[in-house]
Every structure is written in C-alpha cells, then in structure tokens.
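Colleague: Listed after this line are the structures, all set down as structure tokens.
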Structure I
Amino acid sequence: MVDDLLVIIPTRNRPQAIPEIVTAWDATGATADVLFAVDLDDPQLAGYEAHAAAYQDDPRVRFVFGERERLVGTLNRQAVQAASAYRFLAFMGDDHRPRSAGWDERFRICLSGGPGIVYGNDLLQGELMPTAVAMTSDIVTTLGFMAPPTLVHLCVDLVWKDWGNGMQRITYLDDLIVEHLHPAAQKAELDEGYEDANSPERVSGDSAAYYAYCDEGGLEADLKKLRELVADS
C-alpha cells in the first residue's frame, strides 16, 4: 500500500546523509515515504548506490537516479511524477532532520482539510521561512510544478510562503522540529554544495528570478489558480 505522504530529498555529494535521515525517520516513528533524488554525475555516486542497495527492503525508502537538473529542476520532476500517487508531497534538503515524534502524521492532519501548506520549526529560520515544507499534491497538479522553474536553488521557501499566505491556507507548527543542519547555524561545515548554492552568482540569479516572478505577474497568476483550487475544494 502506497503511503499518502512522500518526502522528496534532492541530494548531491552527501551520501553520508542517507543513513542519518533514515535514522531520523526511525527515531520519530515516521511512516512517510522518502525519495532520494541523486544525480548520475555525482562524484560520490557509488556511495548512493550502496545505500540504495542497503535499504532496498525498507518500503519507505526509494532512490531515483537521473541527469542533474539542480535542486528546483529535480524537485519539480519528481513532484509532478508523484502527484497522482500521493495526497501530500513534501520537500526536505539533505541537511534537514525531523526530530519530533509523529511529525509526518501532524503534517497529514494539517493538510487533510483541503489545499494547503504546512511547515515546522527548522531551528534556524523558524516561522520566517519554510525551508522544509509539505503541501497537498493538488497544488503541484494545478500549477504543474512544486517551485517556479525559473529558480535554481534559492528563494523557493519565500515562494511557498507567498503561496500559502495568498491562499490563506498555511500553517506553521513551532513545536514540530525539522532541524536544518546548515553552516549558518554552525551545524555543518561549508562544503562545495553550500558554496555553489550560496555563491554570489546564485544569490543574484535566484533573487532576480524571484522578484521577476513576484513583479511580472507570475505569482499573481499562480495565486489565481490556487485560490480557485481552494474555492472548488
């Protein structure tokens, strides 16, 4: 039986994160499915393949290997493909760790009333930004993506908050911890992935794309679709 919640985790160059994430699932009693999306050109591909083999008998854990599409491209491809099979879709980075028992069931409960978005406390941005997020899959089906495809890595959390506020269907759970093990919180070393994602070029590129989405009609057009989705639910 397929679970009704899928957590999509695009990951690159961090195979050591896989057992840590599965351990977090076990420690919190999570039953949600988790999909690790791995690039075929990953320098540590062999490590990911070894983990895929090790967890092949765990029905919650899946791996997909494909061409590199960066974070947003990978997330969108997997979310669109999964939207018809799952009621709820979530995103976490490979540096997020759920810490609260029953976090996935609370996400399901919050989303069971119709189209919407929910997120917990990452102990870094808190309510300010949903750096890890769950939403009803009909949002992805309605828009054709889980994050605007003009973005590459950054600002997706701002968009998710914009959508939720614009729909008036967003919930922040302060006591539900999905810890973000980020260098900004002194919880991880600065590696090639962080340097790439937070380079001046990526910051300026994704910031410009986000403001263009907000200011040139993209956000309003998507909110119109989402408000209609809520009205029809």
Structure II
Amino acid sequence: MRKFVPQFQGSAWRDGARVLHVYLLPDLSVNHELARLATACHEAMRPYPIALLDGGRLHVTVEMVADTTADHITADERGALVAALNKHLGYTSPFQVTAGSPIANKAGALLDLSPDAPLVDLKGHVQDALVEARGPEVLQHDGGRLHMTLGNSHDTADSDPLQSALRKFDPGHVPFDVRQVHLLEVAFHERPRGNGKTAWEISWDPVAVIPLGLRLTSTQHPRARRP
C-alpha cells in the first residue's frame, strides 16, 4: 500500500476543501454483524499505517458532486439536489447486499460489496439526479466498483501480511441493508502523523437523508432508468 491522496477534478485535494458527496452510511448500532466484522478488521489493521475514520465509522462513496466545491453551492441549489435525489430514488426499492470479504489494497483496506447489479442501478439513479439538478459537468470521477472503506493508508507498507490476516475472519461476509442515501458535505484535511509524515483525514457534515422507495405503492412500479 501507499499513501492515499484524495482527488478532486483530476488533481490532489486542496487541504480543507469541502465537496458534496452521496454516501451510504451503515448504522453499526443496528447492524451488529457488520460491526463485529469491522471491529475485527480494525484490530488487524492496527500495526499498519492506516488511519481509521472518525469513531471507526464506515462509508460507501456512491457519487461526488464534482463540478464545484461545496462553498459555491447555494442553499437553493442544495435544495434542488435533494429534490432531484428524492425524485429519482423514490421509485428505487431498498435492497440487501453482502459486505465482505475484507481486502487490503493500495489505498488502505475495504470491504468488497456484492452483487454489483443493485449497486450499479442505485449509482445510476443518483447520477441521473445529480445531472438533472446541476448538468453533465457534475460527474467528473470514475470511482470504480462500490466498496465500503475501512481506512485509508498514510504511508507505504507491504499489504500482503494484512491481507492474509483479513482472510482468516469467519464469517468474512455479512449482510448490508441499503435503505437510504446521505447527501453530505465532505472535507479532507492533511494532518501531521509524526516523523515528518502526514495523513489525509476525512470528516463530513449532513445535508440531507434520502430514503429509497418512498414513492412506491401497491399500484406503482419502479421506473426504469433511461439508457
């Protein structure tokens, strides 16, 4: 693994910049299986240069509002984002995926998510909403397959021993219910870690919670995305 550096619009993040994101935030006070797996992973990660999220929280990045930073998005424009997300996700049914196996990678450690299909569909609806509210320039990043971040690395290290430790967990797969998305104002700050090293630390503030499926009734059916 090597030091994780967040990106915005194709360049390294500006220290302290705040950007709107759509996240999935698992509630570990309810999902006890996921909480136990995350705790075991965090313990295995302890000897490695991986910064845990605040309070050991987990998140899944669905999409970034990448056309501008959060300080340039007005209250009315935020309202338009929330309205568009409610519109497009109101006909999207809640679903369950599997979190795990744990993976050590070049940026730290994560929980894989599967199957892809409902996650890809969710991301597509979120992207449709963001484009409707702000135009096509809002999408500028390819985040790859959705995953649940356990922690981000702040130095180089051999990740093979960590991967071997993570593979020993049984069960290494737990259910994860997706019932809502969170619109958040996300910040990264580069903090000192000693020995002249620094780490990018993440924090966020809530903007809105958008439930899935609020518009579904016994006589209504999910609307297919436009190709």
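Every number in this text was worked out from the coordinates using simple rules, so none of it is lab data. Worth saying up front: this structure is predicted, and the values here are computed from it rather than measured. Cβ atoms are built from the backbone, for glycine too; each structure is taken alone.
Colleague: Out of I, II, which one gives -13000 for helix-only ellipticity at 222 nm (-39500 (n - 2.57) for each DSSP H run of 4 or more, over all residues; to 500) as computed from the coordinates?
Modeller: Answer by label: I.
Colleague: Computing FRET efficiency 1/(1 + (r/R0)^6) of positions 176 and 216 (r between Cβ atoms, R0 = 30 Å, to 0.05) gives 0.30 for which of I, II?
Modeller: Of the structures listed, the value fits I.
Colleague: With Cα Rg over 2.2 N^0.38 Å coming out at 1.04, pick the structure among I, II it was computed from.
Modeller: Going label by label, the one that fits is II.
Colleague: The value 20.9 for mean count of other Cβ atoms within 10 Å over residues 136-143 was derived from one model only; which of I, II is it?
Modeller: Label of the source structure: I.
Colleague: Name the one structure among I, II that relative contact order in percent (Cα under 8 Å, 6 or more apart) of 34 was derived from.
Modeller: On the way: I: 21; II: 34.
It was calculated from structure II.
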